[in-house]
Each structure stands twice: as C-alpha cells, then as structure tokens.
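Scrolling down, you'll hit the structures one after another.
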Structure I
C-alpha cells in the first residue's frame, strides 16, 4: 500500500484498487505528480476496509481482483450510506460493452479501458469531482431544509407532522396538474416549510388555546413574510420562497400579506393553500373541533372561487380520495414529499392543532 508523501495535506485522496503492480505503480506516480494523495491496494476486500478507514475522495477500480472483484466492491460501496456518492471510475482491460454496462449497473460513475490516456483519466476525474461537489451542495441544502422543518416543530409541537402531510398532499396535486422536476420539488419544499416564519412569533401566541384577538391575528399574519425573510439567504430556496410568502393569499384578493388575487398568486402557493386548509379543517383548531372528511370536502368546495383556485379544488379532492383509497401518485414524488407517510390522511393527535 503506497501513500503520497509530498502531496498537500488537503489535496484530494484517491484510492487505487488494482492487483497489477505495474499499473498500480504507474497510477500512483501519475496521481502524485498531479498533486493528489494516493492509497494503492491490491485486492477488493482490503480495499473496502481501506476506504472505510481513510474515506478517499475518489476510487479508481479494476474489475479483476482477488477475494472481491470490482463489480462487488462497487455494489457494496453503493449500498453503504457513507460511500453511496463516492465517485468510482472503473479502469479495466475488459473492453466489452457487457462489462461496461455491468460496471455502470453496479454503481460505477465512469468506465475507462486499458491502455488509457493520462489526459482522459484526469479529465474524467475532474468531471467526477464536479459531480460529487454538486451532490454535496444538494445534500447540504436538504439538510438545511430538514433542520428548519425540525425547528418549526420544536417551536410549536402542534405542528408535528403537519408539514410532512402538507408536502405529500401538495406534491400530489402539483403532479396532477403537470408540474415535474424542480417545479414539483419546489412545491414539496414550499409545503414542508410553509410555516417556517412561525419561528419568529411569540410562543404564547402559538400556544394560545382560545379564539384569537384582532391583535393576535395581526401578529400571526406576519409569519409568511418572516418565513420568506428567513429563507432569503438560502440560494436553493429561491424556487419555493414565493410559496412561503403567498400561501395565505386568497383567490378573491382578500388574503395576506400582499392581497394578490387569481392567477397573480404563484401556482405553488395556490396549491399549498388548499393543502394547508384541508389539514387545518380535518385536524381542527383550538377554537373549533376537527371536521369529518365529508365536512372538510364541503368546506373546500364552498370556498372554491373565493379563498381557493376553483380549477384546483376538484382535482385536489379527487387526489385525496385516491390517497384515502391507498392509490399511489401518478408520478414519482420528490423525497421531500415522502417523509414519514404512515399517518398521511390522519389528523394530528395533539390537543392543540396548528393555527393557519
């Protein structure tokens, strides 16, 4: 096992798994000259242990190795949450299409045949590093969103599970009206974090058990603006910040904070508004008992064209019937809409349901 002695301590660490001593020495020398730190291992089983211990930034992997071949090494790396995004470049003398397909199916990020060109290897390594950096930025954004969602629940215990149910229901409606990709994910995140502004409200207001005074309502109505302000520094939140700000606007223009009406309200906010009301009606409020499913449907229909987009209400109610029947979404939903779905469709068990 060889290590680069002269590489900078923070230079990327590359693990070379190849049982051919000549190829191993060549790769180590090339990589060290380019400034990488290198660990070289001759068999797959030892390679997995070395990867777990040293946590390299990239693996260059031969397919034919003793004890554990490259295919199995790749599969095990992808099965481990600690290495699921670790870049793996297969470097092998097996040049068949079948081997390439099998490598990619096992989880490899790229495939190069021997003999290889140094310039090609380094170009593919740079591409793999860029891809992993993008994935890490995405993971960081997801972690921030999760932390904010947890902060909302910690601030107001009655919100427990509310955002998760909202994300699922809103995403199902968004999928039904044709949103896909980043737009669909934005609706799920917007629903999950629609109440994030309540972090900035007084706890005594959030926990108040009686009807709200007009002063209470004035303070409570600040939460969409506070939420948008909290998310403003998060670049990845720009797609769903309008949902946070406008989910209490009304179709007739009598909502807040900006009094938008009709199609001037962002589509994602119109979707989340319906999902939010559904959850609040079905779960109840401190000053009003929970309604039955039939009563919840009736109230949404009554407010169609006043509080809610009249084109979206019937589609939402149809989708909720599909949820109640245990039918899956028409398309695959984003991860933010799949959190803790054991009790989707069920009201909160808390004695103090969320205030909208």
Structure II
C-alpha cells in the first residue's frame, strides 16, 4: 500500500507545521482510497484554519493532539475501492486534506456525486461531505480542474454571499463595502454586485493592491486602508468582511454609525487582527455561514440548484480573470508547508494562484 505523506498544522500556532509520513492502512467495507494529485491554496484555507474549532473544519480529517490537517479543495483519483458503486479510476473533486492520499467512506451515491458517510463527519456541514464524480458532470467543467481547485470554492462563496444579500434586499443598504476586496472571494462578490448594478460597490484594500483591484474593474470606488473617511457616511451600508480585521471593522462601524445596516464576517486574510470591540454602533457583526444559505436554497429551489448556478457563475468569472491571475505549482510537503506560512503572513499577492501537491 505504501506510505502516506501529510502536512500537519499546529492548531494553536498556525505557523508551525509538521511533515508526517505514515503507512497506509487497509480499507474497510464501503471505503475507497483516493490519491490526491492537486489542490488550491488560498486565503480561504487560512479562514478554515482560523475558524476551524468554531465551525468544525479541523474535524473533517483529525490528526493528533494539537495538530490538525487544513482541508483544501482538490482533485483525486480512486486507486482502491471496497465500495460497490465507486470504481477504481474515477476522478473526484472535493474537500481533501493536505496529503498525498486519504480514505473516504461512501454513503449515498448519485450519478454525479456521493456523500462521505464517515461517522464522525455526519455532525459537520454536509456541503463539505459531497464529492463530485467528474465523469458525470457537464462537459464544460472537464477542462477547468485548476480553476475548480483554485477559484470555484471562493467564487461559490462569492455567489452565496451575493444571493444572501439579494435574498434580504441588502438589508436596506444603498452601498456595499467589501473588506479585502483583492481576495478572490472579495472581488468575486464585487463582480457579481457590479453586474447586478443595484448598489454602489466599494472595495477596501491595501495600498499595494490598489492597481490590481482597479484593473479588475469590479468596484465603483476603491479605498485604501487608512482612508475610510472617503466612504460616504450618510448612506445605509452593508459591510462584508473578508479580512477578519477587527480594527478595520471598528473603524467602519464608528464612521458609519447607525447607517451600518448589515455587518457580516466571512474571511480572515488579516487573521491576527480578528478581535472586535463590543458595543459597536450599527448592526451587530455576525459570522456568515455559507452552508446555511445553501441549505435554505436547497429547500426552496431543490437540491443542487444553487450549486449549479454558482458553478456557471464561477466558470464565467474564472475565464474573465484568467489573464489577471498567474498559476504557480508547488510540489512536495516541504514546499507546501512553506507556501502555507507565506499565506499566513500575507506574502502571496492576489495575482498569484497557488496550486499544490504533497506528492512530488
């Protein structure tokens, strides 16, 4: 069976990593072994780690003690199967660990997907237990593996956020602020809002990312951090926080006061500044949980309809920004661990798309 190579992260000190090599175990009935050959690494994965205990991301692939396996979106091949409905050679897309391989338990099977039925995962958000069987998916997805790993999960969140705002009539807001708009989820949301054209779109970013954001053409106004007073304070405003920067949130709430009609926390690009003051004026900052909005739409629209809408939108946006993001490949556990720490330290510019594989 050979060895399994994994990258572990200290849950209490995210910059501390550990390369683990262990022997692969034998499969039980209903299980499949998958070889993971590529996955995307973005600020989204940092958010998974930062909120891992609150949401349960660390529980999908448990490690030992204070160590954890950061989940990633990637592609894998089934190399061994003890499940009747999933054959060796199938290509899968889904939620994997930073590892060379993993074992999944096959539950409910559909033509284009199956659900993982590992007992400890059943209490966790079901969205991340679904694995797509790529041979049964629409043909346009076949040539977009890199985009699916790198951009689709982020643009999926962008689309669900857009739908959430639309679903709530923007909470009465006339303008939408997006913190860390240079992040892929951030500019994905900005593009959807700009296309809708019903609200003014304001992106906040660091001075070094201003030119990148301007080139995307996704905002009506771009504001550098430290210049928040340039934002009109007399208009009802919804704030979508991709940065996790508590100081920025406080600044914006005090600037807008009761005109801050919605304040939702999504990402954690500035994860070390994520603390927030209490008793802020305006709407209370709340954590946005995408699976809840997806579950709502699954009940209202039917299973998978929102996912399909988001996939089409994600493919369109991926094609649109193809010349703005340069894909870089990182191979091996050491280099994967290195780029992970660079992500934590915001050393990966938004025009770089990191694709990784623990196997060399």
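All of the numbers you see were taken from the coordinates with simple rules; none came from a lab. Here the structure is a predicted model, which means the values were calculated and not measured. Cβ atoms are built from the backbone, for glycine too; each structure is taken alone.
Data table
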read-out: Label whose coordinates, when log10 I(q)/I(0) by the Debye sum over Cα atoms at q = 0.10, 0.11 Å⁻¹ is calculated, return -0.72, -0.79 (choices I, II); value: I
read-out: Relative contact order in percent (Cα under 8 Å, 6 or more apart) - highest-scoring structure of I, II; value: II
read-out: Structure responsible for 17.5, with mean count of other Cβ atoms within 10 Å over residues 227-234 calculated and labels I, II on offer; value: I
read-out: With helix-only ellipticity at 222 nm (-39500 (n - 2.57) for each DSSP H run of 4 or more, over all residues; to 500) derived as -15500, matching label from I, II; value: I
read-out: Structure with the greatest value (metric FRET efficiency 1/(1 + (r/R0)^6) of positions 35 and 107 (r between Cβ atoms, R0 = 30 Å, to 0.05), set I, II); value: II
read-out: FRET efficiency 1/(1 + (r/R0)^6) of positions 59 and 299 (r between Cβ atoms, R0 = 35 Å, to 0.05) - highest-scoring structure of I, II; value: II
